[in-house]
1. Going by distance in nm of label points 7 Å out along Cα→Cβ at positions 3 and 59, which of structures I, II comes out largest?
2. A value of 15 was computed for relative contact order in percent (Cα under 8 Å, 6 or more apart); which of I, II is the source structure?
3. Here FRET efficiency 1/(1 + (r/R0)^6) of positions 11 and 43 (r between Cβ atoms, R0 = 25 Å, to 0.05) has been calculated and equals 0.85, so which of I, II was it run on?
4. Taking distance in nm of label points 7 Å out along Cα→Cβ at positions 35 and 67 from the coordinates of each of I, II, which one would give 3.0?
5. Name the one structure among I, II that distance in nm of label points 7 Å out along Cα→Cβ at positions 19 and 51 of 3.8 was derived from.
6. For the read-out helix-only ellipticity at 222 nm (-39500 (n - 2.57) for each DSSP H run of 4 or more, over all residues; to 500), a value of -11500 was computed from one structure; give its label from I, II.
Structure I
Amino acid sequence: MVVIKKTRANQVTLPRELLRRGHLDQQVYFQADLRGGVIYLLPLRTEAPLSSEEETAFLKKLRVLERRERGKGRRFASPADAKAYLRDLA
């Protein structure tokens with residue numbers, strides 16, 4: 001167990017070794033939660049930002065999807081299924 005000090009600005013520094021052991025040394029964002037007097041930090045997985053070309057292609061597919069699916073209320077079993085559907089659009 002590691003002891004961490006909170007600063008006057010309510011900041012804490014997570015020890016490098018703790019992050020390495022949890023394979024979180026490249027992690028930038030965490031979701032913080034307080035349950036039963038215990039603070040939990042949950043790593044958030046983020047993706048790299050889209051390039052200009054990727055963003056243009058994504059918006060084009062989004063417009064096609066909007067026209068095609070308007071009023072149908074399509075649901076996907078998972079985010080991966082939704083991504084696959086968007087990837088397959090013209």
Structure II
Amino acid sequence: MDRAVRDLVALERYRQDPKVMQDPVFRYDYRTLKKWFRSTSMEPGSFGWICSLVDVDPQWALNQLRERLTGMFGSGIAPELSTAGSA
């Protein structure tokens with residue numbers, strides 16, 4: 001989980017550069033990581049599964065992450081992490 005959060009912070013930082021957003025590999029990695037956080041899957045290794053192991057509500061964790069990222073980068077990322085998606 002810690003690695004995923006650090007990766008998301010790094011990707012958000014690089015996302016600020018328009019040239020980086022043109023890179024299809026960057027965009028794929030960025031979308032994939034955001035999907036992992038929004039997933040409702042309980043498969044081993046999923047965000048929900050990890051949250052259940054440490055007895056943390058996934059929505060609470062997403063809200064904390066959204067607040068952290070909003071404080072660092074502004075409100076542009078908040079809607080993407082505010083609601084859980086499908087697996």
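1. Top value of distance in nm of label points 7 Å out along Cα→Cβ at positions 3 and 59, among I, II, belongs to structure I.
2. Working: I: 15; II: 28.
Of the structures listed, the value fits I.
3. I
4. Computing distance in nm of label points 7 Å out along Cα→Cβ at positions 35 and 67 on every structure in I, II gives 3.0 only for II.
5. Numbers: I: 2.8; II: 3.8.
That value comes from structure II.
6. I
Bear in mind these aren't lab numbers, they're just calculated from the coordinates by the rules spelled out. Being a predicted model, the structure only gives us computed values, none of them experimental. Cβ atoms are built from the backbone, for glycine too; each structure is taken alone.
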